[in-house]
Structure P
Amino acid sequence: MSPIKELIFQLGTNNWQRQKKDGSGIEFAPGSGVLHEGHHNSFNNDVDGVKCYSIYPSEKQGQPTDKDATYQVFELEHPIPICESAAPESTKRWHSMSDEEFNAYADRLELQVYEYMKDCEAREGSNFTMCIAHHSFLNPLILKRVIQRRTTDGLPKIPLYCFVHGTGLKMYRWELGPKETDEQKLFPMRFHKMLVDEKIFNDVYNGVTACFVISQEQKKGVAEIFPSFPQDRVIVSPNGINVKLFSAREKSLVQVLFEQTRTVVWPTKFSPPGAQPSETDLAKYKRLVVFVGKAAEWKRQAALLYAMAEIQKVDSFADVALLCFGKGPDHEMKKLTDLCEELGLENTFILGGRGHDDLAEVYTVAHIGCFPSFHEPFGLVFVECMACGTPVIGANSGGPKDFVSASVGELVQEPPETKDLSTVTLAFQTLGATLAETIGRALTEDWKTTKGKDCVKLALDRFTVKSQVVNMLAAKDALPKL
């Protein structure tokens, strides 16, 4: 083993995908948690001379039992706080926390990070050379404080980097925007002012020295939210995926459809035990459209449901099914199931959350992956789907603009009614009509056959986790010295 040249500490904002401490199964992870875990593992397994330690929060997971583990859990007695108004696993917003609760949370996290970093350095016999805070919110503030505390102890100053994620930027947009709707009123000006006052993004020597973002869209977001931060220190680092996990599987469409419909959220007639669709019920489906994403209006799953209402009217598409995967707060899930009822959808299944292996199997047998989010920060599900050989359809906004071309799918134009986050719901039907036309064309032209190989090639050429972390390290080394 090569000597350690780079000792990295990462502070995550969401859980990793691990067993729950009560033994009830896996705690599924949101995108930023998946990314943090992927980077952690790749730093430790794929990059010569690099070692990484991490902390991430969880209400449901306990500390690792392996004495050689390279991570700790910041254990919570409540759901992980979120930046948006709702998330698949939590409705506890940062803005709902009192100053007292927030400060107690921050102080406890700071102490655990400080003490764990000391323990890691004692284990390795060397000092950390780099800290990465995931999200542009609490974590860079905590790491700034820990770094200052360590320099007071006489330890070398560590450069602080921030991996900026989309939900944090969304929170700041809500804070900085008007307060006209009930949704907007949930985000009074609070945390953006705190970050500015603390000079987290105003002082590249004592605060964040450089940012990583997943797309050009996110780079523009940093310029919008923190205009004082130099754009030449914002590094675009497209997300990587585990291409061993997300690759073509061997199961047939018939087998995958049957296995995935053993747990059904909607149609409700299939929800009770023993009422699931039979192999005979499913035999008519020969082509599959898949959606994966949390139940949130900006993901625009509703527009896809409107599209499916049009597709099922066409006789030649009678063999097409839509499978929707993802979780969300009860009220958001109810909006979707109510719309399914209203539209009289016949070949659509809302199935809840699934693990990575299940999704890889579904992506493999699907004919199209459709992910029509408004200004998707990057579009990890696009890449995961393509890596399994399936073309994609999305909206011409956000991160997918950086990599989705005609060779792998299509990005449809944003509807004229949609100007910003607050107007997303006004265009569900308009966007649905556009999606219906595009999905119909994709199925008729058999994009699965004509574009599938290019999808896999793009994923392998540009979007492995190893290539992402290697490029991150090379880009930060190339920055002008402070």
Structure Q
Amino acid sequence: MVVLNVVGEKMKDPIKVYDARWEVNEFNDKEVERLFEAALAYAMLCDIDTITLTRDARLGCARIMEIGMNTALRLGFRVFICTDSISTPLSYFTTLKTTLNFPGTMGLTITASHNPMQYIGIKFTMPTVQAIGLDCGPLGGLTKIKEIYHSNQKFNDIANGELYLMDHPTGEYINFSMKAANVEKGELNGLTVVIDTLNGSAGPELFKALSIAGAKTIPLKLVPNGYFPAGSPNPTSKSKMNQALEIANKYNADVVIGVDGDGDRIVFGDRKGILSAGFVTIPILKTLLAGQKFSQHPKILYDPKVNPLALAEWRELNVTPILFRNGHSQIKNYMRKILALAAAEESGHYYHKIEMGNLEIAGENSLLTILLFLAAVKNQPNLMRELREKENQVFTTGEFNYQFSSDNIRDDAMNAVIENFKVDGADIRTETDDGIDLQGVCVNKGVNLEVGNESLEKKWYSGYFRIATNEKGVVRSYLSTGDFLFGKELEKQARNILQDKFHGKVID
């Protein structure tokens, strides 16, 4: 349904697939207030009586937080607010901690993740710290909020709510995460780590934690700065980690880590470069599984970009890799549904089953992820060399993107690429094993994960092609294989179709 305003123009909408996201000057205070009213009306439908309100370091956060706080109070909610800038994983921790005493707690995290400085947004969680998205969550999640946002429903003052100012939660978060990772104070002594937090909100909390754990930590862009002087705070962007790699070589560091603006996207590497998430997950799983007994093989979710060689290595750990679509809200909710232990996305997102008291959630805890990885490095002196050797066995294209003059041409171009792989005998998948839409097309040849490493043929390949959700006319493509020259040829074939035949324009 297209909603029009009083002069017949299409109404602007800040609600995206996984959260609300917009440029700071795109919406005025009244429109932002309307978004909070819609979210809080949704909360009332779900019997929510308590709100946690947190923010990262972005320049636009203070204004949005003030509007959110005032709106929640006049609608009668109990509000716990942390006015300091903290990471998104730490915000989830505060919501989980609040839920112990107030089960009906909704979390509102003000952030725009890895986007450039001019963006702002809100991430939403419902009890118990359950991320919502479009058609994901109670009553449809963001779909219901979107419906209320565009409705004629009015929101008058209901009552005076209660306001509580939270103490900075970093200390508790560090203690909790170190215990969950089974890492003692000083245990990482002897490791040298270069960590670039890109002036995001996670810098101080991660530096403090690694120092307590004993690692010699060399910080880059540590101080939270909403201007993001190094550009958009995305460690997966091309060349973004170059300075960290230079410093790592200068000081002979063991590990390089990069973290995005709100602290929930992480990359790991050595002095030679950044490793793929699939291989990074191997030592994380080894540390996570050590000493635990399971009645059946733990389920671990992966997104379509994780390469098959890494997945074969996962299977050697007696876990069950399960393919699932991209999307933070959807992955975490599916983890809850199938009782998965962990999940990983090639974009640098890692998820865990997290327990606090009698509560259990599926979510991000970047400090836990980092500690699990570093503990493995500490206990296995040759680990980084072994991971690098595995990394060198796989060619990946990285994501290459083309924009077309219309959505129809975009669809024809993508279908032509898929048909090219189909003619080659590749397996084509658009759904998970239980019928969930992958939001794109997976292509695989020479891959059979049921039997481990031996399942990969000499010229295996794996790819994922999808239509961009937030941009018109865009196809996003990704390929991996075990042979460099073969991989370049596959990439060339796809690019020839997208660029030469359908006149797509290369974009970031």
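Derivation of every value follows stated rules applied to the coordinates shown; laboratory data play no part. Quick caveat: nothing in here was measured; it's all calculated off a predicted structure. Cβ atoms are built from the backbone, for glycine too; each structure is taken alone.
Could you tell me which structure in P, Q was used to calculate Rg and Dmax of the Cα atoms in Å as 22.7, 68? Of the options listed, only Q reproduces it.
Of structures P, Q, which gives 4.5 when distance in nm of label points 7 Å out along Cα→Cβ at positions 78 and 414 is computed from the coordinates? Going through each structure in turn, the value belongs to Q. With FRET efficiency 1/(1 + (r/R0)^6) of positions 230 and 246 (r between Cβ atoms, R0 = 41 Å, to 0.05) computed over the structures P, Q, the top value is the one for Q, the highest of the group.
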